[in-house]
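Following this line, the structures themselves.
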Structure 1
Amino acid sequence: MTSYEFGTAPKDPAEWAPLSRLNFSLNSTWYGLQLAKETPNWGCRLEWMMAGQHIEGGLADYDWVPPNPDGSFTDLGYMRERFTEGQMLDIEFKCKLFEPPSSFPVEVWPVIGFRWQRLNITAYDGEQVKSDNQWLDPPDTYEGDVITFNQQYYIGYAGAQLRGRLTPPRLCPIVLTLQGDWGHTEAYDIDHHLIREGDMFVMNRTHGDCWHVALTVEALVTDRIGLGVQADQLQINTVGEHRWLNGPLGVDETWGNGTAVSSRQTWITAFLRIRM
């Protein structure tokens, strides 16, 4: 999931946050390619991934206009989603810290790298289930494209890998790698509301950090071929400025109250590695 929210503009007599929050599902199938060079003491890699069009789940759009006394939202709508483009790039360099003693057969590899994500999503076929603090039965519906959303994350990170090897009898060797890293994050997104009056854009420019952990299990079928699976967890949290732009209506305002962009991403990757 990736999400953004913002509070009321400073000109409003009563300030609160959030005023609006949009949660975009990212549940989808991705595919890609990794190129790497690795020696006994150092390594580097470039990984590129692309999303398929289908997204399982959808967009949830919450509003607090204003919040209820218990803080609950007053408006809620849902939309279906599809990827118009999804890309992820990861460039990484690592080196072995030391040669481990035989009594501690785990290698430590410091890691530095850069991650970039671009998530272009179209939300369509809306359903408004709560409006003006009243649940709607049946909900209001509207067909067609409603929102186009472009989210980009830029992450410079540093961390380390722990590497070990298992050699079970009568089975191929298994390499285990546990990686943890932290990164500074710059984020930018632009949300184009297609069915609002005028020509409405919502933009957020934020900064913060992220953490990432990954566990890889790879079976060395031969000296050149490996089969593996990798599980990743990535958490991004950023804050910054929100801009509301609607040229035909003469609106161009920027403020920071309650502006936050975040993403929680979990993925499992199956891979075939061919060593040249």
Structure 2
Amino acid sequence: MPQTYLDQNALIALGYEARGPNFRKLLDARLESGSLAVVVSSWHLIETANTRDLKKAIELADFIDSLRPAWLLERRDIQRLDVKEDFYKFLKVDCPTTPRVTTRSAAFATLNKQQDDRKFDTPSRDFVKQWIEHPEQLKVLQSTYEKNAETLGRLRDLKKQGKMTEALRERVDELLVAGSLPRATPSGIKLGREIKQEYIQHAKIETIPSLAIESVISEHEWGSQGGTDRNTLIDKFHLISALPCVDEIVSDDKFFHKMLPIAQQTGHVRASLIANADFLARF
């Protein structure tokens, strides 16, 4: 069954069409038959909560849940899993592969660095309402794109000044890997600094799917004048997470279409890119 990841605008467009009873019947029939399997992520709810219009946000959150979607883990959680599994291969330690597309409760438990639990099996409207009423709860996630924007600005300056050396590129890669390493083996044995450092020197970014995709996109961004605004950076997070993990992405976003051929150079891209109109024409 192909997994279809909708970007935020595609999700909103689908919701608008689904207000019509005839379209909704067609949509429900596709969902029921399994010919459509929607995938979303925590970023969809974060973007949904980025408003003061609680009524519209709740409507969209309820629509998301009506699609009975699977949930894609957040970008950093995917990168940690990719590095962890590559690291365990280096150690020759058996490690089962963890699904990157999972349930809502598992996705939010992972986001909170906890074990899956019933307390995370909460309707999307509850997350959205909580975040709109208490925006300070999103500070940790907001700092993710703020730090990304700040780092991108510094790297662009270095590129312009001709100071982006091969040694600096390697250092950027090492930091990406080091920041994703596990603290212990699957059996709970704490990992020492020496073995971690040995792995960091051994690791190749190009063999780690989500890091390879982020690396080539970032490399392109260092030399471009693309936006560092909130929406552009969140679009990047969507893309890095979804490209290796789903079958297709529905989006009209120019950034997505521009970056797809660049990301495909890594050999880790699984998803094709579908325009909104082409997706809606299936119904």
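Derivation of every value follows stated rules applied to the coordinates shown; laboratory data play no part. Quick caveat, the model's predicted, so the values are computed rather than measured. Cβ atoms are built from the backbone, for glycine too; each structure is taken alone.
Each of structures 1, 2 was scored by relative contact order in percent (Cα under 8 Å, 6 or more apart); the highest score is held by 2.
In terms of distance in nm of label points 7 Å out along Cα→Cβ at positions 17 and 257, the structure with the greatest value among 1, 2 is 2.
Structures 1, 2 were shown, and FRET efficiency 1/(1 + (r/R0)^6) of positions 113 and 193 (r between Cβ atoms, R0 = 25 Å, to 0.05) at 0.70 was computed from 2. Largest in FRET efficiency 1/(1 + (r/R0)^6) of positions 41 and 201 (r between Cβ atoms, R0 = 35 Å, to 0.05) among the labelled structures 1, 2 is structure 2.
When helix-only ellipticity at 222 nm (-39500 (n - 2.57) for each DSSP H run of 4 or more, over all residues; to 500) is computed for each of 1, 2, the one that comes out at -18000 is 2. Given a computed value of 0.3 for distance in nm of label points 7 Å out along Cα→Cβ at positions 105 and 121, which structure among 1, 2 does it belong to? The value was obtained from structure 2. If Kirkwood radius over Cα pairs in Å comes out at 21.2 when worked out from the coordinates, which of 1, 2 was used? So the calculation was done on 1.
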